[in-house]
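> Scrolling down, you'll hit the structures one after another.
Just so it is clear, none of the values below were taken in a lab; they were calculated from the coordinates. Just so we're clear, the structure is a prediction, and the values are computed from it rather than from any experiment. Cβ atoms are built from the backbone, for glycine too; each structure is taken alone.
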Structure I
């Protein structure tokens, strides 16, 4: 069970997360939804604990032994299914709505707006013709736009938010 944090323990209204190697897909979804989520599949438990402590992160794990380590806040994820994992995190951590599209799904860096003219030749021609808003990761240089993946994510997030309120 996750220890409760007082409001004074929370960093500026944001819960910072660290997903272990078993939760890569979950980490990507959390990032796409705007949650600060560190992830590296090569990290061992010692590295995860050290980083979580140093950065004040909540460890998300499917590993019971890791979730019971002293001196680290951890949430033992109980399901194999992404939607159930998201529901558990939203319910148990009481996550405020993230700013979808504000973080890089690859490296977790905050995204920056970029002019449409600057992405010409870097995105498919159809995307350039049909989209107006673009963002760039300043760390890995990946370009983002509100494509079909956002539309597919919306029903899932609507269900999760509805379930959280009940």
Structure II
């Protein structure tokens, strides 16, 4: 199996409010990247922007990958524009980059590390996204501390509204 697949697709938009813009990936091209429940890939659009994503079932046998606003803006993509999609299997541990600041916090905070690693891979990715999103290292550290404290205080259960408030209130 080739580790890369290039597919021509078009930017489409869902009618509902849950997902917005996406590119469709035919089942034949998606199947080599799917192993049981692991559908994680690195997606490159127009040979320019790469990001980690999941192949999501479209309901017609094919799959889709969400394309966020920032990516659409950088590539100047509009609905119905043709897009060259290159896929490769995501072999990273978490399916998203581990912020260096959080990696260090996990090394220092063994109880928090244990609780974090008991979470499902999807919840781990969500938290890594939240922690890694700010450009400032100080904010990434603050968010990482808040996440670990939240996980320990709530026995590994994530209450996102409360976590968001805790991150804002941590000084």
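> With mean count of other Cβ atoms within 10 Å over residues 26-33 computed per structure, which member of I, II shows the largest figure?
I
> To test your reading of the models, identify which of I, II gives 1.9 for distance in nm of label points 7 Å out along Cα→Cβ at positions 98 and 130 when calculated.
Comparing all candidates, it corresponds to II.
> Where does the value 46, 32, 28 come from, among I, II, when Cα extents along the principal axes in Å is the thing being computed?
Derived from II, not from the others.
> Still on this structure: Comparing I, II, where is distance in nm of label points 7 Å out along Cα→Cβ at positions 58 and 146 highest?
That would be structure II.
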